[in-house]
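What follows draws every value from the coordinates through simple rules; no lab data is involved. Source: prediction; values computed, not measured. Cβ atoms are built from the backbone, for glycine too; each structure is taken alone.
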Structure 1
Amino acid sequence: MSTASKITLGTVSVLTAGIIYGVHYIQKAEEYTMYQGVVYDQERRRIKEERMAELKMQQALQKEYEAVQPVDRTPKPSSEEKRN
């Protein structure tokens, strides 16, 4: 085998190995990114459930307080309406 063919074979082998490594690296990076999306979605869902629980608790407290102390729900005139 001539020197030129050995150099060509070596170069092609190194480039092939580099391309294979690069493709695997990109696949792992995409897999990690996709997994982070799942983690983010789970966190968003947990926060949403916490907020819903807080809302229900606040609504229950509001009903309890309104039973004890009635609330007038008619709108009060603003300061501009009083001037006119």
Structure 2
Amino acid sequence: MIGNDECDWAEGPVRRIRHLTEREFEVFILLGRGMSNQAISRLLLVTERTVKAHVTRVLAKLQLESRLQAGLVAQSYTRTAAPN
């Protein structure tokens, strides 16, 4: 149901986050902030090509189809992982 705090569709990808490298995790979190590849590359001091490679690996490891899905999973993760 839309509007639920619980995102059942995100549970599987959230459990797979532990498979991400530290850098992939950083990119994953930045996707959740809605950042573009260019903005991520400037922030992390890497090329856009490198960011694209990280995004590709994040999608594969989390079994997602798009960066939008990754961003939504990242937002769900940060909401549940953040201290109250």
A value of 0.8 was computed for distance in nm of label points 7 Å out along Cα→Cβ at positions 35 and 51; which of 1, 2 is the source structure? 2
FRET efficiency 1/(1 + (r/R0)^6) of positions 11 and 43 (r between Cβ atoms, R0 = 35 Å, to 0.05) - structure with the largest value, from 1, 2: 2
Quick one: mean count of other Cβ atoms within 10 Å over residues 19-26 came out at 14.4 when computed from one of 1, 2, so which one is it? 2
Can you tell which of 1, 2 yields -31000 when helix-only ellipticity at 222 nm (-39500 (n - 2.57) for each DSSP H run of 4 or more, over all residues; to 500) is derived from it? 1
Computing Rg and Dmax of the Cα atoms in Å for each of 1, 2, the value 33.6, 103 comes from structure 1
Computing mean count of other Cβ atoms within 10 Å over residues 27-34 gives 20.5 for which of 1, 2? 2
